[in-house]
1. If we compute mean count of other Cβ atoms within 10 Å over residues 200-207 for structures P, Q, R, which one ends up with the highest value?
2. FRET efficiency 1/(1 + (r/R0)^6) of positions 40 and 432 (r between Cβ atoms, R0 = 35 Å, to 0.05) computed as 0.95: which structure among P, Q, R?
3. For relative contact order in percent (Cα under 8 Å, 6 or more apart), the calculated result is 10, so let me know which of P, Q, R that is.
4. Here distance in nm of label points 7 Å out along Cα→Cβ at positions 32 and 424 was calculated and came to 4.8; which of the structures P, Q, R was it taken from?
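Read-outs throughout are calculated quantities, based only on the coordinates presented, and are distinct from any laboratory measurement. This one's a predicted model, so the numbers in the text were calculated from it and none came from an experiment. Cβ atoms are built from the backbone, for glycine too; each structure is taken alone.
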Structure P
Amino acid sequence: MKKTGIDAISFYVPKLFVDMEKLAIKRNISFEKLNKGLGLNKMSIPDCDEDTASFAANALLNLITSNNLDPREIGRIYIGTESALDGSKPISTYVIQVLEEILNNKFGFRCFKNCDVVDLTFACVGAVDALQNCNDWVVNGVERKAVVIASDLAKYELESTGEYTQGAGAVALLIKENPSIISITNKWGVATKSVGDFFKPRRVYDKEEILKETAKLLGKEISNDEASKILNKNNSEFWSSSNANFEIYKEEPIFEGQFSNECYEERIFEALDHFISQKNINIFEDWNHLIFHLPYAFHGRRMLVKKWTLWLDDNNKLDQLTNEIGKVKKGDEKAWIKLASKSELYNDFVVKKIAPGEIASSEIGNMYTASIFMSLLSMLNNAITKKIELTNNKIGFISYGSGSKAKIFEGIIESSWKIKLKSSNLFEILDKRKDIDVGTYEDLHRNKIKDPISEYNSSIKLSKIQEGEFTRGLRSYKFK
């Protein structure tokens, strides 16, 4: 079978960030807990004129210009996201619209006219779904080129337990034959189970109750009867009686953190077992690197400990751990696993196979669908910085999406990886972002800021959300 996989990678991260130590002080919690416990240093915050379509468009533009791609040769652009801007119109249509305008002079009118575009949603695993789909499409054609874009905004309620894990940005991947960076093998481990660990429902509020609450704010009391009569007489679109409820969509999810961790662990273990049932490999020995979906930087290392102890046992190396921390006692398994997670043996494993992929996450935060690919970029850029040769190294990709599903796949690093990534400059770009204070961040979070904070050169920004009768909610973007 011919080789297919990732031939080029680009990314976009907002230019604003919040320092985690400043946020910890404002929230009156321990910075040590966030930094040493979770691996958090900074979190990326989008400006008021940015959204998931602008993130994706910037990542795609960078991919095209950096690799001298002809957009007319790209047959698919599949976007993985859980931060949709519309219940029907996909982000991908906005992306190609603004790029066609930018690229018109060089490639002609509607250069993506024959490109298949779509958004795929399954929480944080949606872009991995897009990657599998596009890689299969390339495998089954001749000289096909596809682009996978992961673009998301991780936004939680202020002062919630998820606030510290926020982040934003996009990663774009070019998928083709004979890839320069990573070839993807044809085995995929999958595990799926319907759970409610994290979701973003339409919140439903009764209009009469909302009107009564509004009246209370004005110092008045009205009955259900009065509220009903007021609504029946009102002709405004907002209070219209055509629907007894308000339906509101919020970016902030409903989630149960500990339950979600349990689901993550269960699904990835099931998917790893499914992968091994198809490809008889020794993961402990054969995979040089482990790349995770990272809700926070140290999440992967925390979720893998139990599986790691089983791999030690399978490889007749468990005595190395028990010599350090003692044998597990019946009924004391959780405490023993915790000891194992703090062992020197596990730390050596983490430093070698996991930690390089955590570096960027510590500086950005959760990118939802893009986090696993940013972890890959982090590992590769770290190797370039430290002059580590990775050719023929094998990578195990461990992805998870709440709701829930895990996918496991394998990649092999190709000999041209350094040439394709030498101008990536991931860490340099992250170092040049603008630090904003907590008050400014909170105002951005509440959508109170209307004028952009940062100066952007040569980037795509949201320019307008229309208000017409037949255009309300449509978005426009422009290159600044």
Structure Q
Amino acid sequence: MTIQAEVSNFIGGQKISNGQSSLDVISPLDGSKLSTMPLSNHTDINQAVEAAQKAFPAWSGLTLKERVQIFFKYRNLLEKHIDELTNLVHKENGKTTEEARAEVLKSIELCEFAVSMPQIVTNEIQEVSKGVECRIERKPLGVVACITPFNFPNMVPHWTIPNALVLGNTVVLKPSELVPLSAARMAELLQEAGLPDGVFNVVNGGKEVVEAICDHPDIKATSFVGSTKVAKIVYKRASANLQRCVALGGAKNHLLVLPDANVDMTANNVVASMAGCAGQRCMAASVMVGVDKVQPIIDKMVEEAKAIKPGENLGSVISKEAKERIEQYITEAEAQGAKILVDGRNAVVEGSEDGFYVGPTIIDYVKPDMAVAKEEIFGPVISIIRAKDLDEAIAIENSSNYGNAAAVFTQSGGLARQVMEKASAGMIGVNIGVPVPREPFSFGGWNESKFGVGDITGKSSIEFWTQNKKTTTKWNPEDKRDWMS
């Protein structure tokens, strides 16, 4: 696929340009212009919702097994076009080609979970009294919306869209304005797989589109993935308008490293967690809490980090503004007395001098009250806080406002169990730097990393994207009096 000069909205099975203002789509790899996309408004959302409402009766009227057949075909199309989809993610997001390919492979896995729904979503029926049955059926909500971020332009939409659609809803997707190309291609492939017009719609834009989604009276549920600041706004606004909402926010993931941890494995895992996807993932290692004597592990981390080269095995960050913000955190920590062990500032890639790169950065002797220790940086930067014992390390982790992930590195099952029980996070790792649950287990954090009830992936998503219909039937007219009379 050649990257299109203009990305259009996709509404009712048609590519639509609204003729209004547009935004350039810039590749963070080298600062070049990839495309343009429309800055849509509430009129475009109204049109998309209308198309989705029109498509809903026929789509929801199909059986679950019939809807799944389309996603069998779609999953195979993702596999067929994996090189093309990988290239889109690489160019619009800045990931390395290997990371972009891994993202598309995860999207394929997410589709495989969606097509397993007929084996998971089964109605419940029981004879509760002689001749009396109670039955529960799961029914779709109607038109739902998904608002997705820049850091995983292919995977995060697949967290929600396959499950929401297979369960019978119709969808309006609002992708990040920084990475609209993957979403546009998804719409084409879903159409090729046989998805009826109007079942899936894409509306591009910025803040105005998000507000229009939250305010729309005919959107029954909204999922959001992005920063905590915006997640709070979206959750409050959508729920105030009587929508279901789950809004996933930011993170400040703590990795607790104990002195008995395996040196090589721990150093490799911590650095990979910090630098993978240029640190632009909500599961990235952001703070390492070193308990007591862990200097050999830190020395090995420095060695590992110095082998990571921007433009080779480290991708770019998303924008010039992101690069400047990340580097400011590093500079501020240094001015406050922290020690920079590996410095990723002022990274330049030969041949891509206009790209947005930050090298891997390790900052030691960070204090818990420093901004670099408390705030989400979203770059390949890890802060090391020293703790005298495990209790102090857990207290440092618990003090964070966020609660996405936490991990512990140790060879002691008893100490690992303490962290598993006491860490204030929704996803815990033991000797794993990126403890992302795999399907059918769901993804979701605690505290200010998630707002709303339930999750939007895995089995938990079934509750979010459906509602229960309860039916009671009685076929014993000869029994004139019983508890149902």
Structure R
Amino acid sequence: MRSSTRLFSLAAGLVLAAPLAACGDDDDVVDPGPDTAQLRVVHASPDAPAVDIYARGSDQPLVTALAYGQASPYITVDEGTYTLEVKPAGQPGAAAAFTTGPLWVGDEKRYTAVAAGFLGSTAEEDRFRVLALEDGFAPTANDQARVRVVHASADAPTVGVDVGADDPGNPEVASLARFADTGREGIALPAGTPLAVGITAGGATVTRFTTPPLPGGTPLYVFAVGRIGQLPREATGFSLLAVAEGGVVAILQQDPTVYALHASPDAPPVDIREATSDALLAGNLAYGAIGGVQVPPGDYTLDFYAAGSVPGTPAASAQVTGLAAGQRYLAIATGFLSPAAGEPAFQLVAVRDDLAIDPARARLGVVHASPDAPSVDVGTAVGAVMDQPALVEDLVFGDSAAGEGLAVPPATLRIGVAAANTTAAVATFAVTTTAGLRAFAVATGALSPSAGEQPFRLTIIDTTASPWTATAIAPN
């Protein structure tokens, strides 16, 4: 294979199709007849725009406007040798951005050609290429799905695939190298039920997915695509692209991650368990500490126990709902475990990480999790006097000002917290920001602590890299 020197620019494209269980168009796929073959193309190159695919020597494209995350239908072609040219969509006169070597397509066979790698790279290990795969699934029972896994993520290392996400030290697929696959016959997996899939490296799970029920009796390609170095919520973040025989495509994002922050001023170190399964999500979590876990999408009740205690009746329970694939959440355990009259009881404050990616500035979300503090304004201050207007106004306990986050310059900022609609800061904090930082600034602790209670402070949750970290900042 060889690549031309002319590379075209990035254009984003993503299609989310029907659930896997809806792959009912396979009956429309007609087997190739004598002296013909069938070919389809899957676009799995995250930095390539929509493309047209030509057979060299023809001015009529085989495939048009195929964007990242899409698969073409099967196209019937004559048996023979073809050289495929990849051009930007809608530009028939443009020079080919990539040209394959000669590809033989045999009589009455099917092929899946996968555009993978980075179009903008010239390095052998991750450059753009077309993987030519001959379809050849083994017969599939009605209670099984036959799955061929292809590693098409250009920046992911060799990985294992742990079906069930239950034994990362002994995955069913022990070692799948970049641009390799598990073989043309496919792997038999149980159909009709959601399936957990762990991606492993070095004997540990690095991320996991939950599939919808796989269709029984159906052959299925599953491509690991996207960039492992991007956020799971990004359009070209690491994901699984499932392609059924009839061309239906689904993109499966990574399971949601929940980071739990212990911020209850009077609670001891805790164990956090999921109520239904009793699975331990975080153990011996001390005040101010943070712990993360991936869970399948859905709603959860979290039970809190004194660290090391035998599960029985939890000290407190709280719900976190609507966890979605591809997302990350901050769940703050706050309130008082033993509240005085009028004080808020132990509870969870959950915030989704939607902080914008901003290479030139920092992005800060603000969360009010100090249970005895009134509504507050948060902003920069000179001495103990708040600048006007405040960055965040009238923030009540349990609420957040997050979204894409406040855009602030890289600097050491004096951040003040004042009672709402006043200019006298009750506390100020020195917060150092850097370009590209994404963080939550969480007001934690008790503003007027009783004996044994944690005092008021600012806790910075850095979400820029995984795992997230928590850093407490005492008042000036």
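1. Ranking P, Q, R on mean count of other Cβ atoms within 10 Å over residues 200-207, first place is Q.
2. P
3. Numbers: P: 24; Q: 18; R: 10.
Matching structure: R.
4. On the way: P: 3.4; Q: 4.8; R: 8.3.
Derived from Q, not from the others.
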